[in-house]
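What follows is a set of structures to go through.
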Structure P
Amino acid sequence: MIIRRIDSTEATVVGELLVNAYVVGGHLSAESPYTRELGDVGSRMEYTWVAEVDGEIVGTICLCPPDGVSPAALCRGNANEYEFRFLAISPDAWGGGVGQALVAECEAQAVTSGAERMVISVVDLNVRGLNFYALQGYSRMPERDWSPVVAPNPNSERPADSAPITILALTKRLSVLHAT
């Protein structure tokens, strides 16, 4: 497996992977307005990483520094924190260590940049993701939970697309590299 930055020609493929993984995972419907943001990888290209296996992209993640420009939701203005978002693994690759490798790369990049903590957001419906993050050493930070304003989707039969959702905040203290 190779973890690397996205190439500009791969934005469409990565956007489709993101939307498919979120829909198959049951986190939103294909008709959800949020699919537009997920699929718009071009707007966050410089922050996006991919996992490649045998020449095929099987996962992606967006590493957000606290620079006020990245698509960070939690770490804005906090120089000690980095954040990752938009983690998605092709359903065919679930359980194969791709997510763990992408998270580890983000953590390593953050430590190299001087971050002391990683913060992330996870929709409360994502039980599989919450279990995964707990195994990676992430813990709840309920004081930073939030709920996005979501317009009702009149075309959806799924209550999750029109009901309020809660985004849970998680954190992990990173091992800071010390100069010797």
Structure Q
Amino acid sequence: MNALERLIQGNREFANPAGDVLRNRRIELAENGQHPFATIVCCSDSRVPPELIFGCGLGDLFVIRVAGNVIGEDELASISYATHHLHTELTLILGHTHCGAVGAALEGCEEKELAPLMDKIHCAICDEHDAKEASKKNAIAGAKLVRERLGLSEFECMAALYDIESGQVEIL
């Protein structure tokens, strides 16, 4: 089975589950709209699924995924939308261990296409050389930027680090 076939098969299973709990939830969300309680900005890394990490289901989280969980104009606009229109109570900038984007920045990646990500990560981590500490600094810098640009308090926007080995989330 190729990648497209796997996605299509997975969607069939999702859309037609054995029970109708998911079907009912999808219908409820379609009719009543979404009311997520938190916004999560996390890395695009396939090992970092926020709904699973936090035990949440459909409609619970407003998730923004971008390599290195960096904050640019599009991410800020998405966070603003979630905060002001969906009324999410918390924005969490979720970094993670073994982050490829942070690792690339530490290794001095100079690929032209990655420059927007690398520039943001370099600004966040300064002269840090430890990958885990760099991931923490990157998440903290993202949360600080969001708070400053959107006028959120420390209780409305926080940083955290997900350890992909232990499954634990540390609030920073």
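A few comments on the model shown:
- Value -14000, calculated as helix-only ellipticity at 222 nm (-39500 (n - 2.57) for each DSSP H run of 4 or more, over all residues; to 500), assigned to which of P, Q: Q
- Of the structures P, Q, the one that 2.5 was derived from, the read-out being distance in nm of label points 7 Å out along Cα→Cβ at positions 58 and 146: Q
- Taking distance in nm of label points 7 Å out along Cα→Cβ at positions 10 and 74 as the criterion, the top structure among P, Q is P, with the largest value.
- Structure with the greatest value (metric mean projected area of the Cα convex hull in nm², for residues 2-105 alone, set P, Q): Q
- Here mean count of other Cβ atoms within 10 Å over residues 82-89 is compared for structures P, Q. The highest value is that of P.
- Label whose coordinates, when distance in nm of label points 7 Å out along Cα→Cβ at positions 66 and 90 is calculated, return 3.7 (choices P, Q): P
- Structures P, Q, by volume of the Cα convex hull per residue in Å³: label with the highest value: Q
Every number here is computed from the coordinates shown, using simple stated rules; none is lab data. What you see is a predicted model, and the numbers here were worked out from it, not measured in a lab. Cβ atoms are built from the backbone, for glycine too; each structure is taken alone.
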